[in-house]
Structure I
Amino acid sequence: MADAAPIELRLPPECEHWRAPLVSECADVARAFARLAARWPQARAHGPEPAPLRLLVAADLAEAAALYQVLQLDGDPKVARTFRQQRLAIVPLPRRDALLTQRPLPPLTWRQTLRHEMAHLLSLDRPQLQAAPAWFQEGLAEDCTDSWRTGAPQAPGMAHGVAVLALRDFLDRQPGGRAAFEALADAPGEARLMAWRIAAERACRESPQSEPWRAVQGWTLADLRLALGEVPAGEPAFVGREVDPPAPVSGAGAEELLLASWPGETVAVRAHPGFLESASRALVAQVGRSGTPEAGFVIAGAGGQQLRVRLSKFGGFAARLEPLGSAATHPLQDLPADGAIGTPREFQIQQSGGVLRLRSGDWKEAFPLQPPLRLQFYVRDGALKVTLR
């Protein structure tokens, strides 16, 4: 392979422009994993060379399911997975949508999953590590998911904060005397992965032996809670996957974020609290072509009210004041179809004296909303790109 990385990477044709950055990501994971796994030597080849390590990115769940059928693999195609005997990992994208595939990089949360599976692939050539308990292997792979953990000068981000918060919430509802690894079977997936990561880190730090997991195998949930206290929390600002959090657009004086949900699921992300502190702001929202999306944004105020703006694929929208915490209930068919599929919609937001004024094109309306205001974007079964100005 022409790539310098130790894993062969196959991408959908529409995502080929991701190759160089993902190969770089793979090289970063390989360096981090080599440090983490130095105590477990790589196997020396005797006889035929082993098959190369391969990672296949599926464009959506349908393509992932087709790969499973062709390769005669078992399991849920939605779940990123490494297959030991085939020396292969398959990582599906949540959907086939131009808002996702035309980005310079895939979403941050998805790249963390990719790094996790890359670490699993690299572990296949270390037989002693393959003999470790499954939770330890998962924790070690999870320790490679964030570049801030592998030497890059970054702080822990939103995805990390969500996992820490999920684990903290789980521990708050459990008796501290329960055996940790048994109790974690009842934890949400993100909380469980974070717990395994914390335990694997602590085990490697406390024991220089080839079986460091023995140092923590007697942990209770109280021990896990103490270890969690040492972990930086980051910013837990989203729910669901996949998310590319707000990032500056080069030369544009703006930030852009992307939400791309899995079929039938919802993903939501909060804007930075400071965004609505200015008297006047603007945003541009664009709903993707895929799925049957329920998309929009909610501005919540301090007086028990929120403004919901629902968006259509065609650039249409509807705005309505509703009780705080309400779900979207007014019919989607009421949304006007102003343009072609994928038409972006720009909004100007002004606030003063407990009144929020929203304007888009020739439409404008005022809504009574008391500050402080909180802004959240969401999409179910679709993709949503937002530019904040």
Structure II
Amino acid sequence: MGALTLTGLIPTIYEAMDVVSREKIGFITAVSQDFSAERAALNQTISSPVVGAMVAEDLTPSPFAQDTPNQSIGKVDMTISKSRSVPFGITGEETKGLQSAGTLVQINRDRIAQAIRTLSNEMEVDLYTELYKSASRSYGTAGTTPFGTASDFSDFAGMNEILDENGAPDSDRHLVLGSAAIRNIRGKQAVLFKANEAGTEDLLRRGIIGQVEGLDIHQSAAIKGTVAVGTGASATTNTAGYAVGATVITLAAAGTGAILAGDFVQFAGDSRKYLLDAGNANVSAGGTITLSEPGLLQAIPPSATAVTVVAAATRNIAFHRTAIQLATRAPAMPEGGDCADDVMMVTDPITKITYEFALYRQKRQVRYEVNLAWGKKLIAKRHSGILLG
């Protein structure tokens, strides 16, 4: 009998990945990615390269090519905030029993799939949380699921309007939806089923929505339920007046309750819904609230202006890919390794995430681990927005 290694599990690992990578992990596939098999420690700062704007020049005849202008390549620093492991094991008795039943390969596949699913779901929730708490503005009606009116694409248009007004690039835009919004698209937007009008029969035949009005549509199991909001009521601004672009708004000593960071607010006379980076624990005592970038898009007049907290809602999210970055690494290991009998890096061919698989032989049992470290960072708040539901 040969030595037990991870090599024999490779086909089973890839079969498990084939199952998991097709589940509802819309954020992982839509965000900017920095995936590597290099190791990183928990709380370590890593840098990801970012190419900034480039300068155009006039074309002029010349006997030789001119020097290429120098361009500084920027970087985004982010912290590896999680280093996680999903372990599972098997004893000698269990191995013999499953081999006799002919189910050992299936059990291994299912356990590997569950381990990868656990890590994927945790990353998905982290990305969703980072976005829904910090996106710039919102569109739609709290408590009303989007896309509920047949042949009405106002919700797509509303999200594009937010991204347009905030200066997001036209390409590589994404809209990640929860199951309720996806249900309405599939059930009510019949025009998308017509191959001659939609340009594809993917939705009708395969349930794939693809792209609508320049937005790549994704579904995420992380979007479910409503996000709680503050209790603030009857609050008003002071009488100073605020120009377009202002982010810090002073409140008068009026109203009751609290307005929380992450709440959306509306100002009387302005239909836009602004997300708050900083709230106010007691509006009756005055104080300030801070809007997310890019701040006000319509000036507030120099008079007491009502401030309304948008009700609790499901938060679907539209964003440009470069608005948020996800970095994954293999967890840190001591120099020379630990007591693992075998360690292997395997890259998911769909998501491109590299997972570490480790095997530890113990007394009459074996421990397996699926490991991954990751961090995320919202780089451009203004290039994201919420579709309320």
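For distance in nm of label points 7 Å out along Cα→Cβ at positions 67 and 363, the calculated result is 4.0, so let me know which of I, II that is. Each step should come with its number before you reach the end.
Values: I: 4.0; II: 7.2.
Derived from I, not from the others.
Work out the source of -6500 here, i.e. which of I, II gives that when helix-only ellipticity at 222 nm (-39500 (n - 2.57) for each DSSP H run of 4 or more, over all residues; to 500) is computed.
Working through the options, I get structure II.
Out of I, II, which has the highest value for relative contact order in percent (Cα under 8 Å, 6 or more apart)?
Biggest value here belongs to II.
On FRET efficiency 1/(1 + (r/R0)^6) of positions 19 and 267 (r between Cβ atoms, R0 = 25 Å, to 0.05), which of the structures labelled I, II is highest?
Max of FRET efficiency 1/(1 + (r/R0)^6) of positions 19 and 267 (r between Cβ atoms, R0 = 25 Å, to 0.05): I.
If percent of Cα pairs over 40 Å apart is computed to be 31, which of I, II is the source?
II
Upon calculation of distance in nm of label points 7 Å out along Cα→Cβ at positions 107 and 371 from the atomic coordinates, which of the structures I, II produces 2.5?
Clearly, the read-out refers to II.
Laboratory data are not the source of any read-out in this text; all were calculated from the coordinates shown. Please read these numbers as outputs of a predicted model, since none were measured by experiment. Cβ atoms are built from the backbone, for glycine too; each structure is taken alone.
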